[in-house]
Each structure stands twice: as C-alpha cells, then as structure tokens.
Structure I
Amino acid sequence: MPVALVLHHDANSLVGLLGPVLRAEGFDLHEHSICTELDSGIAAGPLPSLDGIDLVVPLGSRWSVYDHANVGTWIDDELAMMREADRRGIPVLGVCFGGQVLAAAHGGAVMPAAFEEIGWIEIDITDRAPFTTGPWFQWHLDVFEAPPGAEVLATSPAGPQAFRLRRNLGLQFHPEVDTEVLTEWMVTDRDQLRDCGVDPDELLARTAAETRNARTRAEALVRAFLASV
C-alpha cells in the first residue's frame with residue numbers, strides 16, 4: 001500500500017476532505033504534527049524520514065514561512081524536505097502554507113498579501129489546471145510567487161493560487177476544508193476573522209452549505225493530480 005505523509009503544522013490541523021479521497025485512492029495516511037501545542041510554533045520533534053513515502057501533503061498553518069522568530073528552525077528542515085522529495089521524484093501536494101513552502105523551497109518567494117482573502121472564493125484557472133474555478137475556501141494573509149520554471153495554473157485578485165513544478169502542485173486555497181476543519185481553526189483564530197471583518201458564524205454556515213460540492217471538487221482535484229504524477 002502506498003504511503004502519504006501528511007504534515008500538520010498546528011495542533012488543531014485536520015486532514016479534512018483530503019483524507020477520504022486519499023484512502024479511497026489506496027493510500028495509507030501517516031500524519032505527522034510538527035507543532036503539538038496550540039498557539040505554539042515550536043516543533044515537538046524532528047521531521048520524519050521520506051523513506052517509504054510515496055506522496056507528501058504539507059497542509060496550512062497560522063504561521064508565515066518567513067516568520068523565523070515564531071516558527072524556529074523547523075521551517076528550514078521542511079524546505080529541505082521539499083527539495084529532497086523533488087530530488088527523489090516523490091509527488092508533493094502543498095496546501096496554502098504547504099504551497100508557500102513548496103514555492104520557497106524551489107526558488108520562489110512568500111510575502112504578506114496586499115489584502116487578506118477569507119471565505120469561499122472563485123478563482124481564475126488556465127485550461128491546464130487539474131481543478132475547477134471553485135469556489136474554494138481561502139484563509140490567507142500571505143501570498144507566494146511561483147518558483148522559476150513553474151507553470152502558474154490559477155490566480156485570484158490577491159495573487160497566484162496554484163502552480164505546478166515537475167511532480168509538485170502548490171495551492172494557495174484549501175481543498176480540505178469542511179465544518180469540522182474550520183471549527184478547529186476557530187479555536188485559536190476566531191478573533192483574526194473578526195479583525196478582518198468576517199463573521200465566524202456566517203462563515204461556518206456558508207461552509208456547511210458548500211461542503212457537499214467542496215467534497216466533489218476536492219476528490220476531483222486529488223484524483224487528477226495523482227493521475228498526472
């Protein structure tokens with residue numbers, strides 16, 4: 001059975017809608033939590049080895065790739081892991097922070113966004129994108145610049161939304177989000193939503209309404225990505 005390594009950067013991170021489709025595609029999920037305490041960017045231990053891993057899925061985070069004061073040295077280890085996965089030909093599906101890590105690891109950049117994107121948002125895609133226009137769930141205050149040689153597959157007013165580089169697919173949006181995932185995030189970041197002018201309860205209600213279709217979109221994205229690699 002192939003193994004998918006799922007990297008959780010926060011203690012309240014969940015695999016969400018991605019878990020069932022990965023299992024349905026035959027993957028055994030090995031989930032690794034980098035930070036195991038809420039509101040802490042300190043790693044609980046070293047990153048796992050890539051030996052025996054067939055797919056890497058780094059998920060989102062409340063931290064910034066460039067925020068070394070809070071995330072410590074584990075971000076450098078993860079950047080090195082992304083380059084090593086690429087060298088070995090192990091596919092990587094990077095989600096939000098995970099997509100930003102992919103971009104930074106391969107020569108792109110990550111920076112604060114001109115404005116935040118939060119909520120269910122339609123994106124602009126090229127005809128080579130392995131996913132639809134959405135709407136996809138967004139919650140990010142940073143954006144990435146695609147690495148040299150990468151193909152940008154989607155954009156939004158805030159910046160790039162997806163790129164492909166060899167067997168790597170970096171996403172800015174969150175295909176994993178359902179109400180369970182969002183409820184967990186709100187344990188620590190409900191105030192951030194209010195600061196950005198977003199009503200948490202309205203966002204949860206919209207997410208509940210979108211989840212059925214979001215599941216279909218997420219399944220199609222994962223299957224198309226796996227077929228391409």
Structure II
Amino acid sequence: MVFLFTDFGTGDLYVGQVKAVLHQRAPDAQIVDLLHEAPAFNVKASAHLLSALAARIPAGSVTLAVVDPGVGGARDPVAVLADGRWIVGPDNGLISVVAARAAKHEVHTIEWRPEKLTASFHGRDLFAPVAAMIEAGARKAAKLKKRAQLAVRFGPEDLGEIVYVDHYGNLLTGMRAGTVPRDRALVINGRKIPYAQTYSQVQPGEVFWYENSLGLVEVAANSASAQQLLGFRPGNPLG
C-alpha cells in the first residue's frame with residue numbers, strides 16, 4: 001500500500017503522472033491519496049501535518065512525501081523507516097518530525113537513479129519508482145544506504161503555527177492538543193480564542209479551539225469560516 005502526501009494539488013497534472021509510475025512499477029499496490037494540498041513551499045508546516053497523519057498509517061506501508069521547493073538542489077533523496085512505516089522523500093526536514101517522534105527509526109540515502117532524471121520533478125522520476133520498489137519488496141534495487149541521521153531535522157517539538165486550512169475554513173495547528181491546558185485561551189491577532197469540546201457548545205459564528213480528530217489543536221467557528229473571521233493562513237503564529 002502506497003500513501004501519497006504532496007503539495008502538487010488535485011487540479012494540476014502532477015499527481016496523475018506520479019500514479020502512472022506507481023501503477024507501472026507496482027501494479028498490484030493499492031494507492032491512497034492522503035493529501036495533495038499540503039502547504040506549498042512550507043516544509044516545516046507540512047512536516048508537522050505529515051506527522052499527525054502518519055500516526056494513522058498502517059505499519060508495513062510506504063508513504064511518498066513530497067513538499068520540495070529545493071527540488072534539483074543539493075538535498076539528498078531519502079527513505080526513512082519509522083515505527084515500521086516507510087517514508088520516501090527529500091531530506092529537507094519534511095520527514096524529520098515523523099522520525100523524531102518515532103520510537104525507532106532508520107535513515108537511508110537513496111542511491112538509485114533513473115536513466116533520465118528531470119531537474120524539477122523528482123516526485124515522478126525518483127521518489128515514485130523507489131516507493132514502488134520498496135512496496136514490492138525490492139529494496140536492494142532501490143540502492144538504500146543506511147546512515148546515522150537526516151541532514152535537516154526540525155525535532156519532535158510542537159509548532160505553534162497554522163499548518164493547514166481545510167475547505168470549511170478551519171485552522172489546523174502544529175500543536176498536539178494533549179500539550180495544551182483546556183483553560184488556556186489562544187491569542188490570534190490580539191483576539192482570545194477559548195476552548196470548547198465541539199461546535200455545538202458555542203453559538204453560531206463563535207470562534208473556539210478544540211482537539212480535532214488528528215489530536216491537534218484546531219481553531220474553528222460554528223457554521224462559519226474561522227479563516228475568514230480571523231484572516232489567518234498557514235505559517236501564521238499563535239499567541
């Protein structure tokens with residue numbers, strides 16, 4: 001099973017090309033679209049969002065993770081085995097939060113290269129074939145070389161920023177809800193945001209924060225867009 005986590009967008013031509021490679025190299029693999037609207041260019045926010053999603057990905061699977069504004073540059077391609085889950089992608093910090101929070105992880109540099117590697121689409125030309133090789137049990141073909149650690153590491157700490165905005169206008173943060181006291185009010189643009197367990201506990205249009213289904217602090221509004229009410233987007237810090 002291969003999970004896809006990218007900032008490619010669902011309306012562009014990139015995801016289909018990646019899937020075509022996966023189907024060609026691993027025709028029996030089940031492919032799951034985890035997210036293709038990860039915060040574009042924002043590797044740190046995407047790393048924390050990936051970590052929250054990875055906790056619900058089954059062991060033995062492969063995740064192809066690509067948020068790679070430095071594609072074609074000096075960063076290495078890597079495959080990380082974290083608590084039994086493989087994650088393939090760039091060594092730019094994207095996989096580092098998952099690795100840092102794992103009970104056990106291994107880091108491997110990918111030394112395999114295709115005959116033709118375009119400078120701007122490693123997701124299709126490099127990461128997708130390697131993800132397919134690993135899923136098919138052909139790790140030797142991927143030429144994985146074990147090494148001590150990732151080059152770019154954000155660490156296991158929470159991120160006090162907005163990391164994602166869903167189509168409802170809800171603001172997901174990089175903070176795990178278990179680390180935040182329920183009597184704490186978040187501060188956004190000088191406005192205090194109180195805690196509520198769920199939408200029905202506040203009035204229509206009222207903004208609040210709660211623990212979402214991923215275990216993250218999320219800022220929402222009852223029957224309204226918190227993003228429109230607060231004017232926030234990924235990368236904005238919380239108070």
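Using mean count of other Cβ atoms within 10 Å over residues 10-17 for the comparison, can you identify which of I, II gives the largest number?
Numbers: I: 21.6; II: 12.8.
Largest one: structure I.
Quick one: distance in nm of label points 7 Å out along Cα→Cβ at positions 50 and 82 came out at 1.3 when computed from one of I, II, so which one is it? It was calculated from structure I. As an exercise: helix-only ellipticity at 222 nm (-39500 (n - 2.57) for each DSSP H run of 4 or more, over all residues; to 500), calculated from one structure in I, II, equals -11500. Which structure is it? Here the read-out was taken from I. Across the set I, II, FRET efficiency 1/(1 + (r/R0)^6) of positions 34 and 186 (r between Cβ atoms, R0 = 30 Å, to 0.05) reaches its highest value in structure I.
Work out the source of 1.0 here, i.e. which of I, II gives that when distance in nm of label points 7 Å out along Cα→Cβ at positions 106 and 146 is computed. Working through the options, I get structure I.
If semi-axes √(5λ) of the Cα gyration tensor in Å is computed to be 23, 20, 18, which of I, II is the source? Provide the component values of the computation, followed by the final result.
Numbers: I: 23, 20, 18; II: 35, 18, 15.
Structure of origin is I.
Computing mean count of other Cβ atoms within 10 Å over residues 58-65 across structures I, II gives 23.5 for structure I.
Where a number appears in this text, it was derived from the coordinates with a stated rule and is not lab data. This is a predicted model, so every value here is computed, not measured. Cβ atoms are built from the backbone, for glycine too; each structure is taken alone.
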